[in-house]
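Listed next: structures, encoded as structure tokens.
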Structure 1
Amino acid sequence: MKNKKVHPWRYCPEGQHWVRDHNRSTARHGVHGYCRNNRGGKDEIEALEIDAIADQYFGKLSGPPCMKALGFSQGGKFDALIRGWTKYWNEVLDESDPLDPNMVKAIIATESGFRARAINPGNKIIGKALGLMQVTEQSWRILKDEHGELKDHFVVLDHNELFQPNQNICAGIRWLYRKRKTTSVKLKRQASWLETVADYKGYLKAFQKNPKHKKMGELIGRYEQLKKC
């Protein structure tokens, strides 16, 4: 058993995850639970710990994303979650070119308009796209499948939890990192974050052919607005 945590915010060592214990009278950090061994010995995070981490740490953070609401009624509501989970995954996955929280906010603006219960019907292959970051049902399955294409750092959620902003943003950013790897394979070189986002949105080929692609132009415009904050 490894004793090292994958991140200082995590409750359990790598190879274990935090689960609820309804029988205990005391709580760690206000959350009743205990560490349970993961089936495959790899890192995984579930909804209980996702919520506990956000509650304990995210209110103390500063920095991007920009607080602009971008004309949306809910446009500033999720900044702390965006800030926190971008920082978390940047540090866990040790990216030399870290993801910008402003990019995540621009994705949410253009994918769901900050509507936590947004649903896109999708297709038979990818399934529906759900929640703030429009995480597809196909992506959701991959993120929690220890026998699939993901090798570590799983996000294990129930289907209905994708409509919770905190869980959706955590999963969506983890999926962006996975997409950067698969996009890099497609391009046979390291993909930029903008190319990764184009692939996340399903526009990579069209964006390569037309750098003025309308939908990507909307995202870039939102991103530039946020960077000027």
Structure 2
Amino acid sequence: MGKRAGVMDGMYAVSEWIAKFSLTNLAWFGMNLPIVLLALSLLDAGNSGEVMVLLVPIILLTPFVFFPATTALFAKAREWVRRDFMGETKSYWRYYKENYRQSAYGGLVFTLLWTIVALDIYYFLETNTLMVGIFLVTAIVLYVFTVNFFSTIVHVALPFRKLMKRSFVITLGSPLLFGTIAVTSGFLLMISVYMFPVIIPVFTGSLVAFLSFSAYFRFILAVKNEEE
């Protein structure tokens, strides 16, 4: 009976975590649905004119839709890491509203940076392999910077400029954290996009947020312990 009870408890715990991850991920995916539909339409774009018509609304929506929704997702990940459990839907929407303004400000900055990097990669794609490599490395740094911004904005209350500065310093200040976020996120995204795209609406965002914030939180605790 004891072993059976232990197995049942374990199965219940696993199912509970699956529910937490999936419900929050579905909320996040639903908020980003306009961007997703536009991005899928890009696959059927027949010429550069159609591509531009689709890219412009994606770029315009990203700061005000993707960034607030993803900030709320990272706020949920922070709860999971710190074991501060609350009602799934209620807390996701609460975090969405609480952090909307600062996350949208961040979205404006990061969307501009991502647009510049993407245009540079596209421009040099067929003419300069070295420059493409440089901008791909820049894109990886920018990705980790973006992820650390999400982790920072939900973890500490700071003015926007200090949030950006702190996120950037953390990005460049810890090679271990940088590598952990880049590798785990890259692995999950590759599996999701190329092997199991069906898990993107259900698990991918939550898993990336959870693993990224876990690494971020361990780094913050390590720095705090060293200071003490």
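Given a computed value of 0.65 for FRET efficiency 1/(1 + (r/R0)^6) of positions 175 and 207 (r between Cβ atoms, R0 = 25 Å, to 0.05), which structure among 1, 2 does it belong to? Walk me through the numbers on the way to the answer.
Values: 1: 0.85; 2: 0.65.
Only structure 2 yields this read-out.
To test your reading of the models, identify which of 1, 2 gives -0.66, -1.17 for log10 I(q)/I(0) by the Debye sum over Cα atoms at q = 0.12, 0.16 Å⁻¹ when calculated. Mind showing how you got there, number by number?
Details: 1: -0.66, -1.17; 2: -0.72, -1.25.
Value -0.66, -1.17 for log10 I(q)/I(0) by the Debye sum over Cα atoms at q = 0.12, 0.16 Å⁻¹ corresponds to 1 out of 1, 2.
On distance in nm of label points 7 Å out along Cα→Cβ at positions 79 and 111, which of the structures labelled 1, 2 is highest? Working shown, then result.
Numbers: 1: 2.1; 2: 2.7.
Largest value of distance in nm of label points 7 Å out along Cα→Cβ at positions 79 and 111: 2.
Given a value of 5.3 for distance in nm of label points 7 Å out along Cα→Cβ at positions 15 and 71, calculated from one of 1, 2, which structure does it belong to? Spell out each step's value before the answer.
Working: 1: 5.3; 2: 3.7.
Checking each candidate, the match is 1.
Moving on. When you work out mean count of other Cβ atoms within 10 Å over residues 47-54 for each of the structures 1, 2, which one comes out largest?
Numbers: 1: 20.4; 2: 11.9.
Once mean count of other Cβ atoms within 10 Å over residues 47-54 is tallied for 1, 2, the winner is 1.
Moving on to the next point. Out of 1, 2, which structure matches 17 when relative contact order in percent (Cα under 8 Å, 6 or more apart) is calculated? Walk me through the numbers on the way to the answer.
Values: 1: 17; 2: 25.
Structure of origin is 1.
Compare mean count of other Cβ atoms within 10 Å over residues 39-46 across structures 1, 2 and report the one with the greatest value.
Numbers: 1: 17.5; 2: 10.8.
Largest calculated value belongs to 1.
Which structure, out of 1, 2, was helix-only ellipticity at 222 nm (-39500 (n - 2.57) for each DSSP H run of 4 or more, over all residues; to 500) calculated from, if the result is -28000? Mind showing how you got there, number by number?
Numbers: 1: -13000; 2: -28000.
Corresponding structure: 2.
Compute distance in nm of label points 7 Å out along Cα→Cβ at positions 103 and 159 for each of 1, 2 and report the one that scores greatest.
Biggest value here belongs to 1.
Values in this text are rule-based calculations from the coordinates and carry no lab data. This is a predicted model, so every value here is computed, not measured. Cβ atoms are built from the backbone, for glycine too; each structure is taken alone.
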